[in-house]
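No lab work stands behind these numbers, since they all come straight from the coordinates. Since this is a predicted model, take the numbers as computed values, not measurements. Cβ atoms are built from the backbone, for glycine too; each structure is taken alone.
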Structure I
Amino acid sequence: MNKDNCFQIGYISKVHGLHGEVTVKLDVDDPSQYEDLEHVFLEQKGRLIPYFLEHFVYQTGGKVLAKFEEYDDVNAAGTLVGAGIFLPLNVLPELEDDQYYYHELIGFTVIDENHGELGEIKVLYDLQTQDLIGLDYKGKEVLIPIQDGIITKVDKAEKKVYCHLPEGLLDIYLED
């Protein structure tokens, strides 16, 4: 499976018990949507490999107890720790017109209310503390926080993201 056709829902954080179960940390809005999974793709050495599940049970705090077929002991399960867990994009739930998934924003044009058109979104950074839009502006990479008050509107039909940048944000990136 090609990584460009998938999205990451979490990663395997640790082994759980002695019989091949693992704890999965999910990074999704509604973990209950993923309780009935029969298979996932795990990132192994930069490639996505399909793995079949015996169970994938939601716990609390965004954690899942998972058991993969043919992984029956602590040593086998330990080889999976740290692997990212991916699903194909076509299993994403449909959104309302005013909602969007971050991956959909790649290629959209960013327009600031004070500075006008800034450029095209090249990358999105999904960090623990904050999500960021990355774009080229005057030959420099500029990172824009994805926050209410900064991102004011997303027009999916026009492929535009409207924003109100904090005072001085662009200046930080343009200084030598």
Structure II
Amino acid sequence: MQTTEYTLEIIKELQRTANLINEVKVEMLVERILEANKIFVAGAGRSGFMAKSFAMRMMHVGLDPYVVGETVTPNLEEGDLFIVSSGSGETKSLVSMTERAKSLGATVAAVTISPNSTIGSLADITIQIPAQAKSGEKAGNETIQPMGSLFEQSLLLLYDAIILRFMEKNSLNSNTMFGRHVNLE
């Protein structure tokens, strides 16, 4: 297969996966983002990179997001939102953070392949991205891509779509975002 053919196949996989995501659950997350005092995101590995890019876009639209583990991340409190990205839903450090966020009274949203995982079960809002797990176990939505690529790509696209929905609900456009874009480059 040529590189462009791989690209087209990946796009088909992403479209198929997006069609399987529960819109009601996503809208619940959008509403909770609108209500939250502060928003915290966490993830490990490539899922963590997607969470960081989501935090960046949330900042661009005027929200108050933080990446867990960064030096400027404040304390999580009741009324805050903790969004955790974990394909397996079993990453030990993320399970521990999720348990702590729940004990502090935050709303927990999980985006995962495995809604019945530890993290998925702890969450108040669980959004399943039905993608093949890293282990290669069949999930009913196979991929030609290695490891968790389909999940991670779908995660980024879902987070970008959530930003678009937030912008729509708040009558924002891209021009609004440029005022909050970094200017110390």
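Assorted remarks:
- If helix-only ellipticity at 222 nm (-39500 (n - 2.57) for each DSSP H run of 4 or more, over all residues; to 500) is computed and equals -15000, the structure in I, II: II
- For Rg and Dmax of the Cα atoms in Å, for residues 69-148 alone computed as 18.3, 59, the structure of I, II it came from: I
- Which of I, II leads on relative contact order in percent (Cα under 8 Å, 6 or more apart), largest value: II
- Of the structures I, II, the one that 46, 39, 33 was derived from, the read-out being Cα extents along the principal axes in Å: II
- Sorting I, II by distance in nm of label points 7 Å out along Cα→Cβ at positions 37 and 85 from high to low puts II first, with the largest value.
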